[in-house]
Structure I
Amino acid sequence: MKETLEKINKDFDEKVERINQERAYLVKKLSMLGKYGQKKPETDEEKQELLSVLCYGSLGYCCGLEKKCMWRDSVLAVYNIDPKVFKAYKEEVGNVLLEEPIKSGGVLTPRKP
């Protein structure tokens, strides 16, 4: 019985620690958004800092609008990007990405600089 209680306490403590880490992570991201709520990022460093709230650090890798995401939506709001415009750009990029493989029979080769 004592071993069982110790295991339950250990598991509980681990869960509490994970929750506290997640909370700290969310608070950090929210404070970052708050920093740019009144002022758009101007320097490359500030832009990267703001984009760091996104899963992959770039709007280009964000999910489509059919999936709810407060981080993507917040970054769009900071930059004053209409969600419909974001969706149109995402679709355009997807189409451009597929043009080359379609033309070349299914092979996508890197572009030369």
Structure II
Amino acid sequence: MAAADILKDLPPCPPDFVPMADYLEMIDSLLLAMNIQRKADAELQQWKARGEAAEVLLAKRKATEANVRLESLRRLLAKGLHPDFCTGGNVEKAVRQEMFKTIWPKVEELIC
């Protein structure tokens, strides 16, 4: 019996029959889509890591800038208020001394 004879004896395919080649093509398409998704997920994770690292670096820079500004402000206040930098007489020096004693601990508390 020949192969053609066997095929003749088989019942006809149902109307919703999908050939094996079509299934294999769908599987290949799904595998390709899964591979693309994996690559996209990996790239997303890399970008997230880069973004988080950039945020940390930016926070450090902002903190450093803030510290520099606070130190500059502290020096400016010290020169402006400290009695040793007084060009006036004893009364002005005494007033500056009292102001410095009152204000300086609060400045140190805020900065440090």
Next on the checklist: Starting from the value -29500: which structure in I, II was helix-only ellipticity at 222 nm (-39500 (n - 2.57) for each DSSP H run of 4 or more, over all residues; to 500) calculated from?
Outcome noted: II
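Given a computed value of 10.0 for mean count of other Cβ atoms within 10 Å over residues 14-21, which structure among I, II does it belong to?
Among I, II, the structure yielding 10.0 for mean count of other Cβ atoms within 10 Å over residues 14-21 is I.
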Item to check | Origin of the value 0.00, where FRET efficiency 1/(1 + (r/R0)^6) of positions 22 and 78 (r between Cβ atoms, R0 = 25 Å, to 0.05) was derived from one of I, II | outcome: II
Item to check | volume of the Cα convex hull per residue in Å³ derived as 200 - corresponding label from I, II | outcome: I
Checklist outcome for this item: With FRET efficiency 1/(1 + (r/R0)^6) of positions 30 and 86 (r between Cβ atoms, R0 = 25 Å, to 0.05) computed for every candidate in I, II, 0.00 is reproduced by structure II
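Bear in mind these aren't lab numbers, they're just calculated from the coordinates by the rules spelled out. Just so it is clear, the structure is predicted and the values come from calculations on it, not from any experiment. Cβ atoms are built from the backbone, for glycine too; each structure is taken alone.
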